[in-house]
Structure 1
Amino acid sequence: MDSSPHPYAALDPDTILTAVEALGLTSNGKLLALNSYENRVYQVGIEDAEPLVVKFYRPGRWSDEAILEEHGFAAELADHEIPVVAPLSVSGATLHYRQGFRYAVFPRRGGRSPELDDVDCRERLGRFIGRIHAVGASRRFAHRPTLGIAGFGDAPRQYLLEQGFIPAHLVIAYETLSRDLLASIRRCYDRAGTVGELRLHGDCHPGNILWTDAGAHFVDLDDCLRGPAIQDLWMLLSGSRGEMTLQLSDLLAGYEDFHELDRRELLLIEALRTLRMMNYAAWLARRWSDPAFPLAFPWFGSDRYWEEHVLALREQAAALDEPPLVA
């Protein structure tokens, strides 16, 4: 394993505050690390003003063009009065550079988790996502990835098998099961046929939605990409099949006020869930040299983790054979 210091080792408090003040902002010295692992995100106090949130992008992950495309998408949504937290433009730029780091500054937004057991909340969320997708369908990304089986299934599987993260007694089980799952996922895509793709939030789980009395704030477009619309909806579904059917119906009741969903995409829900599970395990493995990851995910790499992961994937094998949800 590479023993050289991780790039984030150089991101100390002085570097963070200096980067903020290089933008002409005067910090009061108050600094709070926020819950983020892929990037490093901090709340920074500003003299005589509201605190700001500063995101330092993970070195080597995105090109400048891809980051600016994220910023442009957020700004486009904000211009349509969609409640997305977009980066602030400082001296005409949203992407800034300091001591080898790329960073952006955002307004601070508070809120609570959305009450997904509430019908009205689900319908309102559906409307917001429908508005996001109406804008997302208006043009294409040029530098962001496309959600697909190769990048989110084949590549993660190959990485895990080649890098030795899977315990020896589970390698054959994982190898055969993941192979069969990818074949089932391809059959789901074949049954759905050619479905449309648009610009997505990409990681639209409840943790990236801050709910207030006025409605939602969508945060963290770091994973925005191109893909089927259902990707931004299925992560808001949970529970039994009957419960998910009701939840989906409520979401679509609001969603389709602004954007129509191709019902063939319902065939992709469990396929996309499986791809996310496989990709998540590989994401942890790829980031294991970052000291923050062993501290935050100490269970990763244990026999128990991989036994439970294989079990969860076996459950997905059954889910992939079930009829799609009907809304």
Structure 2
Amino acid sequence: MGTKEQLLALFENNKGVYFSGEDIAEKFSISRTAVWKSVKTLRSEGYNIDAVRNKGYSLSVETDILSVQGIQKYLKPVCSCVEINVLPVVHSTNTLVREKAAAGAPEGYFAIANNQTNGRGRSGRSFFSPADTGIYMSLLLRPPCYSSRQAMKLTTMAAAAACEAIEAVSGEPAQIKWVNDIYIAGKKVGGILTEAAFGLEDGLLEYAVLGIGINVSPPKGGFPDGLQNIAGTIFCDAQSDGKNRLAAEFLNQFMMYYTRSNTDDYVDSYRSRSLVVGKEITITFSGYQKKAVALDIDTDCRLIVKYEDGRTEPLSFGEISVKLS
């Protein structure tokens, strides 16, 4: 860990606390000039570091910048295998992590970006990923002996974890529009895209890339046309360490479920946050649509629907739409 990283870790764990240049230099066995240069570098990266004569340096409590140190301070031991990589901007975190997976990266490789220039959603859609106001992250998973059916649960597990993280950080109740969209107060605030590779011989999962994007605060200039009446945010404005806390809490919740011997423990959480159960929905299959009523979500997180002809069916995949009041 370099001087800048050491200094940032110190500041992140002690926001609002002043440290003299002399004390910092002694703590890290460096010169006061090295301290000053690191502070200058951090300021150039957007960190609001105050300097007061006879008091020293202090990181503002209002800081909300993604960093490895900022996320790590909130992580629980269950996340010990997670390797955090923070990127200012990337085409797509999922694309990046898939490349890392193909090159042999171990489970736990985690990329989180402040901005995506080519964010992707399900079915080839784009995911609006502006700078500074959201978190866009992807996690590499290599669970042993996972079938395709088990792999499908990773998306719903992540949805439950995302809702719990949002509620823990913001206090706002979050809901899930089956199968992978996260809503607050009728507006979409997040989405999940899971991509996987399977072995040709045994059909078992080689790796999965779990991607999730969350709108934390409103983007500058607002959402673009087409999203203004659909998209929402968790907070009305930037919060102190909001992005770091949210990313860490998602990892804590997801890894807690993922590492349990009973990987179905999350199902009740997922089901209780359903946005569609009891509502009329429209299901899209390969270009054609059918109307139905969403009856329930089963233990495999399949959506149980009842069609207009009275027939019921569990859905494992498909796109649905629902009219929200």
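Structure summary
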{"read-out": "Origin of the value 29, 14, 13, where semi-axes √(5λ) of the Cα gyration tensor in Å, for residues 128-247 alone was derived from one of 1, 2", "value": "2"}
{"read-out": "Which of 1, 2 leads on relative contact order in percent (Cα under 8 Å, 6 or more apart), largest value", "value": "1"}
{"read-out": "Which of 1, 2 yields 2.0 [distance in nm of label points 7 Å out along Cα→Cβ at positions 200 and 256, calculated]", "value": "1"}
{"read-out": "Among 1, 2, which structure scores highest (criterion: distance in nm of label points 7 Å out along Cα→Cβ at positions 40 and 272)", "value": "2"}
{"read-out": "Structure responsible for -8500, with helix-only ellipticity at 222 nm (-39500 (n - 2.57) for each DSSP H run of 4 or more, over all residues; to 500) calculated and labels 1, 2 on offer", "value": "2"}
{"read-out": "Test item: FRET efficiency 1/(1 + (r/R0)^6) of positions 88 and 312 (r between Cβ atoms, R0 = 41 Å, to 0.05) calculated as 0.25, pick one of 1, 2", "value": "2"}
{"read-out": "Test item: mean count of other Cβ atoms within 10 Å over residues 8-15 calculated as 13.0, pick one of 1, 2", "value": "1"}
{"read-out": "Parent structure of the calculated result 2.9, given that distance in nm of label points 7 Å out along Cα→Cβ at positions 152 and 240 is the read-out and 1, 2 the choices", "value": "1"}
{"read-out": "For distance in nm of label points 7 Å out along Cα→Cβ at positions 216 and 232 computed as 0.9, the structure of 1, 2 it came from", "value": "1"}
{"read-out": "Rg/Rh (Cα atoms, Kirkwood Rh) - highest-scoring structure of 1, 2", "value": "2"}
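Every number in this text was worked out from the coordinates using simple rules, so none of it is lab data. Just so it is clear, the model here is predicted, and its values are computed rather than measured. Cβ atoms are built from the backbone, for glycine too; each structure is taken alone.
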